[in-house]
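Every number here is computed from the coordinates shown, using simple stated rules; none is lab data. Remember, predicted model here, so these are calculated numbers, not experimental data. Cβ atoms are built from the backbone, for glycine too; each structure is taken alone.
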Structure 1
Amino acid sequence: MSAKKTPLYDHHIKAGGNVVDYAGWMLPVEYEGLIPEHEAVRNAAGLFDVSHMGEVTVQGPDAQKFLNYLFTNDLTKSEDFGITYGMFCYEDGGVVDDLLIYRKGENDYYLVPNASNTAKDYEWMLENAKDFDVQIKNISDSVGEIAIQGPNAQKILQKLTETDLAGIGYYKFDDQVMVAGKPTMVSRTGYTGEDGFEVYASREDIGEIWDALLEVGEEDGLKPTGLGCRDTLRFEAGMPLYGNEMTEEINPLQAGLKYFVKLDKEADFVGKEALSKQWADGLKQKIVGLELTGKGIPRHGYEVLKDDKVIGHITTGYMPPTVGKPIANALIDIDQTELGNEVEVQIRKRRVPAKVISRKFLEKK
């Protein structure tokens, strides 16, 4: 099956983007290079095409009850125009996906799952909806989405809208915002560790919004940015990636995401029993930060060893531009997770010394 094109595909080609197949979508890895793009987001602003992300609506009298049954977080605590992060899990606690749930009203929700998981998530919802009065629609094919991220993001986006963006709090949204004369939904969210917004519009309108932002943002350092720096930025900021830090095999507790798993919420949710038991019994492995103290770059999948014994593997590793030293997330045996513990990473035929560090790689602004 050939990869799908986002509505911004031609814009990427025109701007000289290095476009590749990512999760079945043609998307730019970079334009002028990972490092200048990464630095643009940390110091000014970057513009990402995230039109590959999924969008699913759930509406009806049982919408909240239904989603609370699938979701690890507690939606009874959410408010209108608020956004909640959490996971869908299988019965054994493994992760179906991590996603954002936007609440428009008690019976009206808008879900944003990961691109590669949208079809799977949609099927998972349909399978589990039999006892609930809900309507579930996958509207991904009609929505375009872009993210403007960085310290200048608000200043730049404000030039194109009369809505006071300062009034949209962190993890809040407004679904009645005109941007560059087009109707949009704007949320104060992102995946970089910087302030910023995600803008949802029709596939027909998103290109004009993209062009308008790049034009008005040029004087404030806005650059088009690719998937390459999206990954280094989220990794530095301690944000997990489905398929790396959580999978069908790595559950949210092992991933260090217990805050988003409300084991004490009244509603039963799929996976609650298995996760509660694991938490009570004690985890066997968990994800930690590693810093290489020898030469080399840790990469996804590399083995981690202690005294010649394999104790785990790297889930994400880089020499990220802001931190400037080789660091990684690694899933390792629980008895080896103490800060400062010295381990080794198998890089091809060499074993490179490393030590366990905090996963707060970047000081939060």
Structure 2
Amino acid sequence: MRPVGRGDIGKQVVDIQTRLAALGYFLGREGADGFFGPHTETAIRAFQQGRLLFTDGVVEDNTWTELVEAGYQPGDRLLYLRVPPMRGDDVLYLQRRLDEFGFDCGPVDGIFSPALEVAVTEFQRNSGLNVDGIVGETTFDRLKRLHKDSTHEFFVNLPDRMDGYVIKSSLEELRVSIDPAHGGAELGGKESMPLREKEVNLALGRELARLLESRGVEVDLLRDADVTLSLYERTEAANAWQPDIHICLHHSSSPNPKAQGAAAYYFANRFYQCRTGKRLAGYIVDALSRELGRVDLRKHGRNYACLREVKPLAVMVEPGYLSHPEEGPSLTDARVIAREALAILHGVEAYLARR
């Protein structure tokens, strides 16, 4: 979808405002008037922050998807396995409850997967319900009556991506997909900046692919040219190729010129975090900090689509800030790019060695 933000008007804004109001967000006295003003932007920022999304007050594909899914409450509809999979907060609730009871439903990501169907049927069998894998009023009622909601911010989950680890133990066995973010009409970063994020991402992606292939890794570079690819086209392509590890490459920018350093992100939402992704992200940031002297901004759990939608182990890496007066220009230097790629490789090696 076209990004929608402050100053926009129309039916799409009304739809956004109506969904926000239904979720309890304050839109000012004007309510759902079709104008994306300060109150709507504040509500979107609060929604994004609560869902662990990029908090910029703009509604793009990722935020819109989360906004739609947030509207589904337990019991609103029948839940069952289908293609494309059902998704929403009602699915998330189902996964949380089953996870509490010890049923392995896979990652608690709000997506109805084959693993969740198996968990549902096992719960129904153990509870004396009709075993059909379909979650309706009866199954939801049993889940609600058996256990109260937990107040923990995160649960300790047994299931994790890739069954808790990447099976392969050496680079020569590994399949890695690399996604240099943005491209084509999507520049990335701030439009006023002389450095284009899409170009820096692609340069690092190509170098990382070359380096990994030289070490025997099978690599799929999702974008090898200056082309426009939608967010969900990228995640679908990665899933179709079935890598062991997926690495999405971004570079940061900030209105504050002092902001600098390297960060990495792994999948997490309000109730779940991917422990394996957290470890891999940590090793990569450690390597970037140690080998390039970057400020260590650590690892962060985020509900970004590039992390949530890709089923194998996925991380998003931001090696530095394009907006920093010194760090920014260095990010286009071929020698620096080569060192960044090598540091990311060393982070992957450290993960494989200590998994």
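Identify the structure, out of 1, 2, from whose coordinates distance in nm of label points 7 Å out along Cα→Cβ at positions 74 and 210 was calculated to give 5.4.
Working through the options, I get structure 2.
For FRET efficiency 1/(1 + (r/R0)^6) of positions 2 and 34 (r between Cβ atoms, R0 = 30 Å, to 0.05), find whichever of 1, 2 sits highest and give me its label.
2
One of 1, 2 was used to compute helix-only ellipticity at 222 nm (-39500 (n - 2.57) for each DSSP H run of 4 or more, over all residues; to 500), and the result was -5500. Which label is that?
For helix-only ellipticity at 222 nm (-39500 (n - 2.57) for each DSSP H run of 4 or more, over all residues; to 500), the value -5500 is produced by structure 1.
Have a look at 1, 2 and say which one yields 3.0 for distance in nm of label points 7 Å out along Cα→Cβ at positions 106 and 122, as calculated.
1
Of structures 1, 2, which gives 0.15 when FRET efficiency 1/(1 + (r/R0)^6) of positions 90 and 330 (r between Cβ atoms, R0 = 35 Å, to 0.05) is computed from the coordinates?
The read-out comes from structure 2.
Here Rg/Rh (Cα atoms, Kirkwood Rh), for residues 10-49 alone has been calculated and equals 0.99, so which of 1, 2 was it run on?
Computing Rg/Rh (Cα atoms, Kirkwood Rh), for residues 10-49 alone on every structure in 1, 2 gives 0.99 only for 1.
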